[in-house]
1. Have a look at I, II and say which one yields 0.95 for FRET efficiency 1/(1 + (r/R0)^6) of positions 10 and 66 (r between Cβ atoms, R0 = 30 Å, to 0.05), as calculated.
2. Taking 24, 16, 11 as the value of semi-axes √(5λ) of the Cα gyration tensor in Å derived from one of the structures shown (I, II), identify that structure.
3. For structures I, II, calculate distance in nm of label points 7 Å out along Cα→Cβ at positions 26 and 50 and state which one comes out highest.
4. Among the shown structures I, II, from which was the value 49 of relative contact order in percent (Cα under 8 Å, 6 or more apart) calculated?
5. For which of the structures I, II does the calculation of distance in nm of label points 7 Å out along Cα→Cβ at positions 18 and 42 return 2.4?
Structure I
Amino acid sequence: MIDLGKVQPVQRSDVYLVRPTAGHAYILEYSVDAENWIPCGGHSDLKMQSPHTDQVKINARYLRISITGGIKGIWEWKVY
């Protein structure tokens, strides 16, 4: 989970997951209060790529990723 410190515009998320050649599936969600979460990206099929990019165009304070397939682990996450 990332806390951006205040609600602000977010245009894109680039997440670099460990062992990208193994493939990953994940859910990206956002929140303004860390209690109510809204899905805004990710994919359910295993994809071999790095980074996994989501164009989101949201206003959020918090972002979180749940890895649903593949080896769990994030080594870098960039939010724009």
Structure II
Amino acid sequence: MNDITQLPPLPDHLSVDPRSPFHVAAVFEHDIGIRFNDKERVNVEEYCISEGWVKVPAGKTVDRKGQPLLIKLKGKVEAFYR
């Protein structure tokens, strides 16, 4: 019960897509959350804290490879472990 696991540090730029160079599998072993403009978002595909943007799916639209089209939203971004 007293086993405290060390959580990996959250990177500045993180992507959900495993093909991306910004994908860090060790982070996704834990439950993370994204707060964008002081509201928690659950549909974030990619974020960058230093540049202040998140990418979210644009509805149900997909590209010709079946991947969702993403919209970049700018604002205040915070990442945290739940």
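Just so you know, all these numbers are worked out from the coordinates, no wet-lab data involved. All of these numbers come straight from a predicted model, not from anything done at the bench. Cβ atoms are built from the backbone, for glycine too; each structure is taken alone.
1. Values: I: 0.95; II: 0.55.
Value 0.95 for FRET efficiency 1/(1 + (r/R0)^6) of positions 10 and 66 (r between Cβ atoms, R0 = 30 Å, to 0.05) corresponds to I out of I, II.
2. Values: I: 22, 12, 11; II: 24, 16, 11.
Label of the originating structure: II.
3. II
4. Answer for the origin of the read-out: I.
5. Values: I: 1.9; II: 2.4.
Here the read-out was taken from II.
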